Structures are given as C-alpha cells and as structure tokens.
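Read through the structures below before going on.
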Structure I
Amino acid sequence: MPLIEAFSLPMLKKPLSNFLPGSIWSEEDSLLHVHGMVFKSTAREKGIPWGVQEIKAPQAWSLTTGHRIKVGVIDTGVDFSHPDLRYSLARGINLLNRAALPHDDNGHGTHIAGTIAAANQLRGMIGVAPRSIIYPVKAFDNNGSAFVSDIVLGIEWCVRNRVDVINMSFGMKTRSKSLLNAVNNAYNAGIIIIASSGNDGKRKSIDYPARYPQTIAVGATNRLRRVAPFSNRGHYIDIYAPGDKILSSWLRGKYNEMSGTSMATSHVSGAIALLLAHRPGLSPGEIKSILKRSMLPLRGTKTPRVTGELDVLRMLQAVDR
C-alpha cells in the first residue's frame, strides 16, 4: 500500500524570495505533500459513493446542486478525459508547465475532483456538488510533491480568477510566512479555504495550512462515524468528514479507492459549494460558524459538542434559520 504523502524527491531548496519577485519573506522554499493513500484500483463505479451518502448530500439536491460555484483544486491536476468529470471542469492552470493543460500524472487530483463534482448519473458516479465547476491548479508533480512557491502562485491565481472555494488536500509540518500571507489574501477576498489536517494520527497537532485559523481544517471519519485511525484530530480540527476507503475517479477513466484527510476535505469542499449555491455571499467566517453549529456529534468521542461530522442537511437548515 504505497503512501503518496510519504514520497519526496531530493529537490533543491532555495530562498522563497528567489521565486517570488518582490517578496518580503526570506525562507526556504519547502516541500508539501498530498494527504492521500492509495488502496486499490476499481474498474467501474456506479451511483453514489458511501461518503457522499453519509453526509446526506443527495437529500439536498432538490434544493441545491452547487450550480456554477467555482472550486479551485490545488493538486496534481485532473484527468480531462474522464467521463464523470467531462462537464465539471474549467481549463485551470499548470504551474509546472504553463504551456500545457493541468493534466494529472498522479491520480490524487482527479480523485479529489470526482468527490467534489463528478456528474455522470447514468453510467458513472456522482460527487457531492455535481453542478459545481472544478478549476484545476496543477502545483504538484507525479509524486504528489510541490514547492510552497507554486502553492502561493496557485492561491494567487485562484484569487485573480474569483473562485469561491479552494480545496487544499495537502500539508507540511512547518510554518510558512509566504503561505500564510497567500491564505490571508484569499480569505480577505472572501474565498473559503478547505484544508486537510494530515494523516499522522496525532492528537495535539495538525499540518499547515490547515492549522491556520483562516482555513477550515478537516479530519477524516470511517463508515462507523468514528475518527479514522490515520487522521490527525483534536482542538485544531473544525469539522470531520468521510475519508476512509473513498472510491472516486482516477486516471484513464478508471476509479480508485483512497484513504486520507485529503478525501475528507473534498467532501467538505463539495458541501460548501452546495451551501454557496443555495445562499450566495456568505463570508468564510460565517461558513465556518454554520459548519460548527450544524455538525453531527461523532461516535466514540468524549466531547461531542466540540467536534463533529459534516451533515449537509443540518448545514442547510442552520443557514435557513
């Protein structure tokens, strides 16, 4: 069972100011890694995956399908030929090769995009917000690694292109001033940033950028509605969502089962797209508040009022009250 997030190449680190003209920060250009673990390939998936069912997204589709909400997915790119994503993709940008489309050469980004916005009811699977639009931003290479400088450029691109939500299914252990600055700029532009907490099973620490208060930090649950063993947890987590053995789209039109806080994050991004299509104009702070007061208490937790699992119906009811 290969761990994508644990794989890194000996890439050269340089001061970040060398990459970002005019940057006031002087720090090493650190590496980040995606928060997903590959389990097994599946030839075909039909219908609604268990995670989408668990958060009660299908019961909300009579009210909202995320119509025209722009979700920036900063990741490994996307499979533009996948039949379940064909009508859910904008052109996006490839930060590793500006002359090319952000084609996925890893699979992680395609998996994230499928959970958020897959829309192939008759022959394939359906994501949380099937009428939202994915804006793929390829910042990660085929090993699931990216430099902070490319993440910063990706966030800036999302701000310029006025996306509504940014999905960040990746992380690193160290603080970065340049990444915080980019997150702040997006937050101040009214963009909701959803970030995965990490797969280290820690109780008192989570990865950056999820640890920044301007993001919505996501932990992962399993089918039993308990915190998945691999998921980081604790008071830094804002919300939990399904992240264990999640089946979604993959390269070459296929499907793959993955686990990780990455997968949980994509469920939350899709739910926020549903919410914004239903109630446009909500600020990032308002949305975090709505999530926290509408989450469903987890099983097996001693502090049910502190943390809980995403529930789309409860979320929509909370905003309508």
Structure II
Amino acid sequence: MNLMENTTLLFNDEMENIIDAMDLSQEAPVEEPQRQYWFMKKARQLVKEQSEKLGRPLTANITTFGCQMNARDSEKLVGILERIGYVEVPDENADFVIYNTCTVRENANLRVYGRLGYLHSLKKKNPHMMIGLCGCMMQEPQVVEKLKKSYSFVNLIFGTHNIYKFAELVVSSLLSDRMIIDIWKDTDKIVEDLPVERKYPFKSGVNIMFGCNNFCSYCIVPYVRGRERSRNPKDIVREIERLVKDGVVEVMLLGQNVNSYGKNLDEPMTFAQLLTEIEKIEGLKRIRFMTSHPKDLSDELIEVMKNSKKIL
C-alpha cells in the first residue's frame, strides 16, 4: 500500500485562481467544493461593497468553546472569512462575531447564553453587525428553539455537519434581514480543499474522521457529531504533505475515536496502517493523535507505535 504517489496539492494561490475564475453571472455550481468557491467570490463582492460604504475593512472575531475538533473547525471558518475579505480581530468589537460552541457540559451552554447578552448590546451600537452561532450546541433542537424565541438578533445558526457550506451561509446572511438557520441531523459528506488559516506556524490539527458510533451513557457526542465517517487516506496524506511544505513539523490527528478509523471506507484501512503511511512523509517530525477508545486498540497499533520514530 502506497499513498505517497500521484497526490495533487491545492495551494492557496491555486485556490485563489479557481475562485477568481468563477462566473457570478451563471448559477452556482452543484458540485463541491466548486460551489463554495462560487459563494466565496459572491461573498467577497458583498463584503467589498459594505466595506466601501463604511470606508474601512470589515472585521471578524471567532470565539471557540470546547475541544481540538472545534478549534480546527474555527481555523476553517477563519480561512474562509479571510478569503472573502474580513480582517480577523482579537475581540468581539467586530462586524461579524461567531461563537463556535460546545455542549459536552451544561456550563458551556450557559456561558454562550451569557455572552450573547453582551453581543446584543454591541449590536445596538453597530446595527450592521452580524452574529453567528455554530458547533455542537446548535445540534440540540431545544437550543435552537430557545435562540429563535429569546435571541432573535442572531443572524446565522448552523451545526457541525455543514461547516463546509460556511461561504454559502455567509452570503445568505449578508443578503437577508432574517435569522438564517441551517442544521443537519447527520451527513456522510466530506468536502476537501477549502481554506484553512492555522493558528500556529509549526503545528496543525488534521481531521482524519468525524463522528462517533459509541453511545456511552454519559456522552452527547454521537448525537451532535453524527455517525463515524473516515476521510480518504490519500486526502489525509495530501493535506499533511501540503502542511509540511508550509513549515509544519507536527500534526495532531483528530477524530472522536481515531482507533476505529477506516471502517467505513470503500477500501477499509486500519488506523495503524494510516499512521504507517503518515510516518513516511519527509520533513514531518512528530505525530500526535486524539481521541482514542480502548475497545478499538489493536496489537497492530501497539506494534506500529513501538517501532515509530515520530508518534508521540
């Protein structure tokens, strides 16, 4: 098995060329990620128009609650925001504020509701300000109902399954005065080659799978992240190769249960086999992963870790 051959790399300048080539006089493409490139160009046009009216760049701020998976999702949101013309700022005095929420503990929900009260006061001073909520908390129907009833000033609500549609959702929000809600119960869709803005130059999280099939009695994750779905191993290797070319020396492989990676692939592959392929990437020095479930720990994985020079 060799995943290191014939991989294509989509770098930032290549993505930019594709976005620029999108024809806004035509309908948005149906296929992904081309559809999102079309909406990025449309959003860029709308952001530019509003920026010219205000006489300054539009600003954005993302606050992340929760786990490393959420942190990685926020990097994707920032990547798209910057691509369409927003400038990231460190606090909520911004034109577009997004809370990427967690719902593992009740206290996380209460913090979000408390912060929304503060955002409402800011929005009264800045009427064109947009407020977006996403992440695990939004996958709970009772939360969305409460937001509709008590926090009608929120502009955009979306969940964990359709984060790749962010550019499309931003366009909907910019063109509408009503609250936009787009929540999916589940999905088997994985969209590659979208912008990501890393927080650290030397390390990066890399999603290898999404969702969880373990319905532990104390845990809400399978309900808010959906069933397990693994990324194609070639896409994972391709992403890490691209990161290494950009200066990354350490990756954190992310999944709700990385030990069960590969079970739903057309050509099943174990987590141990994936680690073996990633280890071959020249220039990569350290490999971390989280989280893992003991029930899926294999002798094969123990052996790979024992012989590895890079796995921590």
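None of the figures in this text is laboratory data; all of them are computed from the coordinates on show. The model shown is predicted, which means the values in this text are computed figures rather than measured ones. Cβ atoms are built from the backbone, for glycine too; each structure is taken alone.
Given that FRET efficiency 1/(1 + (r/R0)^6) of positions 65 and 257 (r between Cβ atoms, R0 = 25 Å, to 0.05), derived from a single structure, equals 0.50, which label among I, II identifies that structure?
It traces back to I.
Going by distance in nm of label points 7 Å out along Cα→Cβ at positions 121 and 233, which of structures I, II comes out largest?
II
Output the label of whichever structure in I, II has the greatest value of Rg/Rh (Cα atoms, Kirkwood Rh).
Structure II gives the largest value of Rg/Rh (Cα atoms, Kirkwood Rh) among I, II.
Relative contact order in percent (Cα under 8 Å, 6 or more apart) was computed and gave 15; which structure, I, II, did it come from?
Answer by label: II.
Figure out for me which of the structures I, II the number -7500 belongs to, where helix-only ellipticity at 222 nm (-39500 (n - 2.57) for each DSSP H run of 4 or more, over all residues; to 500) was derived from the coordinates.
Derived from the structure labelled I.
Here's a follow-up. Could you figure out which one of I, II the value 2.1 for distance in nm of label points 7 Å out along Cα→Cβ at positions 169 and 217 was computed from?
That value comes from structure I.
Output the label of whichever structure in I, II has the greatest value of distance in nm of label points 7 Å out along Cα→Cβ at positions 73 and 297.
When distance in nm of label points 7 Å out along Cα→Cβ at positions 73 and 297 is computed for each of I, II, structure I gives the biggest number.
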